[in-house]
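See the structures that follow.
Every number in this text was worked out from the coordinates using simple rules, so none of it is lab data. Owing to the predicted nature of the structure, the values given are computational and were not obtained by experimental measurement. Cβ atoms are built from the backbone, for glycine too; each structure is taken alone.
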Structure P
Amino acid sequence: MKTRNQIYNGDGALLLRIISTYHALRYDQIMQLFSKSKDSMKALITKMIKQGRIYHDKDTDLLCDTPQSAESPDYGVIAAFWVLLDFKKAVMYHTSGDFPIKLHFFSQEEAYEIIYVGLEQEALVNHIMQSLPPQDALRIVILENKAQAAKVSINGVIAFCIVDLSGTVSYYKK
């Protein structure tokens, strides 16, 4: 029979890696990421909060690596993580990126980049993406609204999307 530590150890290490990689994610995103029963994951999260290994901001329902991460969460990363969850079954590896790329992931034989474009950041993001060396990654661009798509000119974009506050992702082409 396995002990509680043996059962939680793998998921605990993965949870810590994810929280330390992305710094702040919504509680419900973490629950969707893990395939364990909800009660088991809630128990693991509660245990790690009590140990001080992760921080839960109850006002925003964010799980964070530090209380400071809860003070200024990167909502672009949170939106990008919702997109990642849409690909969850096919994802082999994922990690954070540098502005404006919020997240990189690999699925089967393809590499993907999730780019977040905030309001009035279209020209800045276009300039940065044009100055980067060409990549073979497929790009998904998160926008605040559809009107931004006309202002975005990034190579390799396979889809644009809008992510609402509930985590619903709506995809479309330019």
Structure Q
Amino acid sequence: MRELIGMMRRGDEQALLYLVNRRHGRLDRAMGVVTHLGGATFTIAATAAMLAAPSPTWSAAGRRAAIALAASHLCVQLLKRSIARARPNLPVGILSLVKAPDRFSFPSGHSAAALSVALGVSLALPAAAPWLLVVAALVGISRSYLGVHYPGDVAVGWALAGAAFLFGAWI
């Protein structure tokens, strides 16, 4: 088991280094903007706007997004505090391009939040679902690109969002 965890950790570190070593000025700025689409301010505001919408379709999507957002956030925070994985230790000369919201890396709350809301909105706008999922994917990728999460943190954040969304659809 230790060997497997070690292999996963090394793979995570290599994938992170691959991303941060390929940074580019314009992409740095774009990723810095995209990453905020998974932050609390945007995801809570988007969910609240759906909940307040007069359309039953939108308000139902808002309820699903709110349940997924709350459930995924709870899971993220429980895991962050119990596992307490440190943020990535980047090589000398490479800095995180955004300030990390806390000291723990695993799992990515921004990735979970972005996907939770994207899945909820996808119900109201099925034609927009592919674009919404691409944006949620970019939020996750931005977290590693910017140097604040390992790719494995992002993947687990997405998995938590998917599970939380399915839970919300089930209840």
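Hey, semi-axes √(5λ) of the Cα gyration tensor in Å, for residues 55-158 alone derived from one of P, Q reads 24, 19, 12; which structure? The read-out comes from structure P.
Calculated for structures P, Q, distance in nm of label points 7 Å out along Cα→Cβ at positions 15 and 119 is largest in P. In terms of mean count of other Cβ atoms within 10 Å over residues 111-118, the structure with the greatest value among P, Q is Q. Upon calculation of helix-only ellipticity at 222 nm (-39500 (n - 2.57) for each DSSP H run of 4 or more, over all residues; to 500) from the atomic coordinates, which of the structures P, Q produces -24500? Derived from Q, not from the others.
For log10 I(q)/I(0) by the Debye sum over Cα atoms at q = 0.13, 0.27, 0.28 Å⁻¹, for residues 31-86 alone, the calculated result is -0.37, -1.18, -1.19, so let me know which of P, Q that is. Among P, Q, the structure yielding -0.37, -1.18, -1.19 for log10 I(q)/I(0) by the Debye sum over Cα atoms at q = 0.13, 0.27, 0.28 Å⁻¹, for residues 31-86 alone is P.
Assign the value 11.0, calculated as mean count of other Cβ atoms within 10 Å over residues 23-30, to the correct structure from P, Q. Label of the originating structure: Q.
Taking 15 as the value of relative contact order in percent (Cα under 8 Å, 6 or more apart) derived from one of the structures shown (P, Q), identify that structure.
Source structure: P.
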